[in-house]
Structure 1
Amino acid sequence: MKFSTKTRYGIRAMVEIASDISGNGVYQKDIAEKQQISLKYLDQIIHALKTAGLIAGVRGKKSGYILTRPASQITMFDIHRAFEPGICVVDCMSNGYQCMMMDECHVRGFWGDLNNLVLDYFKRVTLEDLVENRHLHAL
């Protein structure tokens, strides 16, 4: 299982935005510079985060981005869903996948349990946890 670059960079961008205490928002160029993400690629990430309703632009000529709700109410799963429909550790666990061995598979439960652990972790860890460096305590 591998998480997409957009998900990983999306989380990093969200941490930058959540860390802002100015109230004016964070400029896209500052996120790109601090996180070493190209502006062109960050455009796609910002667009997905806005579409998902996680961030919004502050009104005004030189405005940055702010969170649409408190960091404590945004989970890693929320951010991941801005880029991917769900989490699936192996293809045979995805919705609609037809496995010829499903009825005889002795490891299907193992993969399902692992998938649930990863999913639960993503749903439990909040953006605030990352900003406050508390994510390790969420295990």
Structure 2
Amino acid sequence: MIEHCKLIDLPKITDPRGNLTFVEGERHIPFPIRRVYYLYDVPGGAERGAHGHKELQQLIIAMSGSFDIHLDDGFGKKTFHMKRSYYGLYISPMIWREIDNFSSGAVCMVLASEYYDEKDYYRDYDQFIKDAKKAHK
């Protein structure tokens, strides 16, 4: 499952007046966009995420500044350093994620495939690992 998580190079239109990048659901990313949210003013040393999703797909973009995203599917782990607004990290379902190392002024935007649903979340890492291992049998 972690092998499905990857950086996606988003369109970048360069212009002397400023660059433009856009994302189109089901064209640049493999899902329709149903929700958009962003993290900002994250205090130094703070962590975000620390959860997984059963069905939700996401694209995470560093709109400003930088941060690290740590992914875990119960079998392998990967870390991505996000620092460019024209790259997005696609995260498939059944991936535990933690986000840390936020630079000052960092803005993390998340495009989600579904509306918020608490029942889709794994908040307990041990339960996530148990279910991930069952799913891979």
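Out of 1, 2, which one gives 1.21 for Cα Rg over 2.2 N^0.38 Å, for residues 66-105 alone as computed from the coordinates? Display every interim value, and only then the final one.
Numbers: 1: 1.77; 2: 1.21.
Computed on structure 2.
Figure out for me which of the structures 1, 2 the number 8.7 belongs to, where mean projected area of the Cα convex hull in nm² was derived from the coordinates.
Numbers: 1: 9.6; 2: 8.7.
Of the structures listed, the value fits 2.
Given a value of -14000 for helix-only ellipticity at 222 nm (-39500 (n - 2.57) for each DSSP H run of 4 or more, over all residues; to 500), calculated from one of 1, 2, which structure does it belong to?
Source structure: 1.
Upon calculation of mean count of other Cβ atoms within 10 Å over residues 74-81 from the atomic coordinates, which of the structures 1, 2 produces 20.5? Walk me through the intermediate numbers first.
Working: 1: 20.5; 2: 13.8.
Derived from the structure labelled 1.
The value 34 for relative contact order in percent (Cα under 8 Å, 6 or more apart) was derived from one model only; which of 1, 2 is it?
Computing relative contact order in percent (Cα under 8 Å, 6 or more apart) on every structure in 1, 2 gives 34 only for 2.
Of the structures 1, 2, report the one carrying the highest value of distance in nm of label points 7 Å out along Cα→Cβ at positions 26 and 114.
Values: 1: 3.2; 2: 1.8.
Top value of distance in nm of label points 7 Å out along Cα→Cβ at positions 26 and 114, among 1, 2, belongs to structure 1.
Given structures 1, 2, which gives the highest value for distance in nm of label points 7 Å out along Cα→Cβ at positions 58 and 90? Before the final figure, lay out the partial values.
Values: 1: 4.8; 2: 1.7.
Biggest value here belongs to 1.
Every number here is computed from the coordinates shown, using simple stated rules; none is lab data. The shown structure was predicted, so the numbers you read here are calculated from the model rather than taken from an experiment. Cβ atoms are built from the backbone, for glycine too; each structure is taken alone.
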